[in-house]
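In the part that follows, the structures are each spelled out as structure tokens.
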Structure P
Amino acid sequence: MAKTRDPIDIAAQQRALEQSEVEQAFLKGVTTLRDLIAPSSIEIHASHFRLGTKYGRTIYIYGYPREIYTGWLSSLINFDEVLDVSMFIYPVESQVVLNNLRKKVTQLEASMSINNERGRVRDPAMEAAIQDAEELRDQLQVGAERFFRFGLYVTLYADSLDELGFVQHKIETLFGQQLIFSKVASSQQEQGLNSSIPQMTDQLQIRRNMNTGAISTSFPFTSADLTQDKGVLYGINMHNNGLVIFDRFSLENANMVVFAKSGAGKSFTVKLEALRSMMTGSEVIIIDPENEYQKLSEAVGGSYIRLSLNADTRINPFDLPRVIDTDEADDALRANLVTLHGLFRLMLGGTQVSPQGIPMSALNPAEEADLDQALIDTYARAGITSDPLTHNSPPPTIAELYDTLLHMGGSGPSLAQRLRKYTTGTFAGIFSQQSNVDINNPMVVFNIRDLEDELRPVAMYIVLSHIWNITRTDQKKRMLIVDEAWQLMKYDDSANFLFSLAKRARKYYLGLTTITQDVEDFMSSKMGRAIVANSSMQLLLKQSSSAVDVLSDVFKLTDEEKKRLANFPIGQGLFFAGQNHVHIQIVASETEESLITTNPRAAQQITDETTIDPNTNTSAP
């Protein structure tokens, strides 16, 4: 007798079967995570592989020098190319290593003994190997060291085989400079790729024995960093997106040079540093040849001193520093006499060049001697001698020097005639009367824009001398910013004086910042290069093509840095501090930028974005 099935059950089974087929079809169309991260294709070749459109190659390290130093891997970590670095470290039991070392030392000593018996020349490599093995045995025995097996693999990526070969050559050169040797994982590119991707599989298994000290030097997280616990924010480290926070007074000296072409952001950067340094208690003094710092000075309540023939400002170059130190007080007059010699050579014509190309002083030896005697006599007539107790008397002026020269014998009257334009002639007044300048302010700006071109170098020299006297009198944490310093480097006497400031500033808690856009002229001067050598910080922003080669030679830039230096966008550059240097992006807040920008378009844009709404009396975007 046949059983009949319930038609309802049959219909349910059909529906379940149809639903299962629909689910399977749906699942086939779902994209999994593996589908999203997997390349479109992969090709494995003997010396490279291809992932989609990218080419790759794995190399391994097989040879190391006898000694390696901390940070040897940092050049690879900071390498400016796309690469994967994989490190495998395997601890080894100390007893196993001790047994192997004992056997190795026995073999080496036996070989050395045989060589000695046969009269062979000593083998330094064998002696060094025995010494290293014995030292390691001692350290392992007392637990001061442990033993490891170390594997290091690097996988490179590029858009073409030619580019891949170029990147490989750069990395091999990088390693070769440290006597570290690498090879391409020939016919093992698939294993090399698997060893480099983050799945913790060492399929190459190419390892080197290392102790604890050696393995610690390979610590990978050593990217270029210039961050301190105190200091000012200079910008963003483009290597690792960290902050470059640095205290320039923590270095061996606080001097800084800034090189950049016009419009690259050098004045912007320096003004930003000055503004932030004031927040840490530093006083700032600026020599401004182009009226770029007035807005900043007014914003912080600084003193803005305008030097021109029509202004009432007076600076007397005969002023003496009022120093407390007895030894320095004895030397104050002599030092100022040397400074005045340089000043008057500059005022009377600067350094001239003979037809044979030999630098010649504007004064001959007889004139130099007469001028020296006249300076001493002029101070003496004002009651000032080498005795420090007389240094509080009012100093003489150029007018009194003129009178001394005029009434002395020899070349005195001739020198007086040449000096007359500064006493009663065209340039009279500004530097021929007693000083009325007070720089007792956190920010002081000396503006020399309105001075005639012939008078500018003289004015910069006198202002620097005046600032130097104040610095020696009252020692505080100060920054001195000299903009367009190339104007001083054109003359030997002013260049020598600026170098003297750079060399001696550290002793008086002064940081000198030298800014120039005329790199070739500045660096062609012996004093210019000496100023750079005496500056622990350097900032190189975008340069002209002709300046790149000059700076590359001075700062030993790599090919990549040279290429970037001519193509940096505004506000980016190379920042050197001591032995470290990074690629930096200068960043300012909106408020800071409104105070320091000299770009009219940017200033107008900031003004437009922060206009005042008359109805609400608030800033409206």
Structure Q
Amino acid sequence: MKLRSLLGLTLVGTVLAAGSFVSIDQRQSRATSVVDFGHVGPVAVAAWGEAALTPTTMIPLSSELEMTFGFRTDRAELERRAIAVSDPKSPEYGKYESIAKNARELNASDQKVEAFTNWMTAHNVHGKVDPTHSYATANVPLSVLQVMMNATYGAYAVAGVPAGFVALTPTTAVDSLVSPLDEVIDRVAGATVIWNTTSNTQVPTSVSPESNVGNFSPTSAPVFQPAYGGTPWRTGSPTDACAAADSVAPLGFPMGLSPAQLRTANGIDRLWDAGFRGKGARIAILDFNTYLPSDITEWRDCFGLHGTPVTNHLIGTPVFNAAASDETTLDIQTVLSLAPEADRIDWFGVEPTATSLMGQYLQLFTAPLHAALTGGIAPDALTASFGNCEVDMAENDPAFEVGLSIFDQMLATAVASGIGAFVSSGDTGSTGCYPNGPGTPNNTISAQFPASSRWVTAVGGTNLTLSTDNRIVSSGVWNDRYFHINPLPQNEIIGSGSGGLSLYERRQSWQPRFGAGTHRPVPDISAFADELPGYFLFYQGAWGAVGGTSASAPFTATAFALQSTARVAHGGSRLGFVAPLLYQIAENGGADAERAILDITLGNNDAHEVGVYRATVGYDMASGLGTVRHDGLYDILNPIRPEEPVEPKFTG
């Protein structure tokens, strides 16, 4: 349940207008002892929720709140290091250290971690520290919180909220912790919560997959005509497809582009011909639903893509959900389409248990950073195909910006360790908050998180028209408003690659400026995502065609894992966080930019007719820089080629 829906309010107290961005780092610069709790105290919480608070009966002090504690560190140096190892112009480019070393040197030292855990243990609380030493989590009784914060907690009825739901927050404003915690912790998320007194639990929220994947399931005559660079039926020649897949043709129109078609179209044949089919690459896939192994086997049999088995990691108790596990199946099959021989393909099925959205994202993205789960070596690339509207997250969480700072610290540490995170930008176009629930469309213009994070490569969506030899004839922005089922759905999602301007994340120096120039534009790049004609998918024993940025993100992550392996084989460093490299190539222009990037200039992602954003020459918030031409990029990254293909090698 979303907090906004629960309260019946428009909780916009934390939304920042363009140009008014104030970072948490700036707010904390006034004193080193200051701790940021987000909105705490009845005055601040009432202003955030735009509703009066009235003291009411306090819940038992033995009740536990889920807390996230951000370790105090020099985040400016962490970000400097993360940028330096990712910037091709830097002398530190590619000089990554391990997560363990970066955790201790750039984040919390072992002494700081010990001080935190000792204090918690002395108060009978178990704290769990993440592998990057960016944060720790714990379920803390209110009685201990009062000691920790040197403050008294109160329960408050919220005007307009049904009986049984109360806000829990300190009775006064708080900005410090007791010693020695004040020396090691500078941010705390979870100090204010909405509590259900009937069930004696915090009110939960949940992460969402990108539209549960766009499935082609027409209910009436389709409108099929090429538009804005793409064709809504299969073009090209799927010569690698088995007969069962090749016959996917609802209403007589062939659907689905095959792995070989997409490898050729995106220039990945160049890497395969040189021997780079995954050997040396390590890829992590993040999901929160399980999958049917038989579906993966059948898919591999069809396309002849046998090779490395998927290593499964079940964290919590995720289950097979027939309504949503197609997302997981698509992620795995897309990775296998490019890197069937990868050194490792680690799939993380995580059941997020945190009650806040940011807490759940921390659980999801932290999972693949545990070296013990990935054979002692971190992945080259991780891919995630889920997201939530930034505005919704801020409205639901009084400590959203605190959690965002902790999340970005964790991912910046991963970047400093040579890990590239690729995240789908979303499937609802420029209206990243759509839908707001059945029959209640929300056309708010918003980017989605975690694609909006400063430390990921956000991947949008395009359409395609292919020649008979599977080369790109034309390509535009994926938008089902132009390739749709007749009649056009009303008050429902119209699929399109999401993009826009983040309200909360700062623009990185390599990105173009929009508006005041302080906020991050999304996406960074795009790849094929159009569900018309879609990717081939074998799911629950049947062939179909699906699409969405849920496909373009794992496709892009895997392609760059191949590029990274090739670069190492040629004597270079792993690629890691690739956004600075791509923006530099685009900025330099000339022949290299044309070889490496297909600029998308057709169409828009205005799926719900709010007026933004259209594709333009150069960067735009409909397609980012465009689509990567991996053959051209391979030649740029590896300019000296031996007569014989370089042997891929293990890069650990």
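Values as computed for the structure displayed
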item	result
For -0.71 (log10 I(q)/I(0) by the Debye sum over Cα atoms at q = 0.09 Å⁻¹, calculated) the corresponding structure among P, Q	Q
Top of P, Q by Cα Rg over 2.2 N^0.38 Å, for residues 369-448 alone, largest first	Q
Identity of the structure behind -13000 (criterion: helix-only ellipticity at 222 nm (-39500 (n - 2.57) for each DSSP H run of 4 or more, over all residues; to 500), calculated), options P, Q	P
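Just so you know, all these numbers are worked out from the coordinates, no wet-lab data involved. All values reported here derive from a predicted model rather than from experimental measurement.
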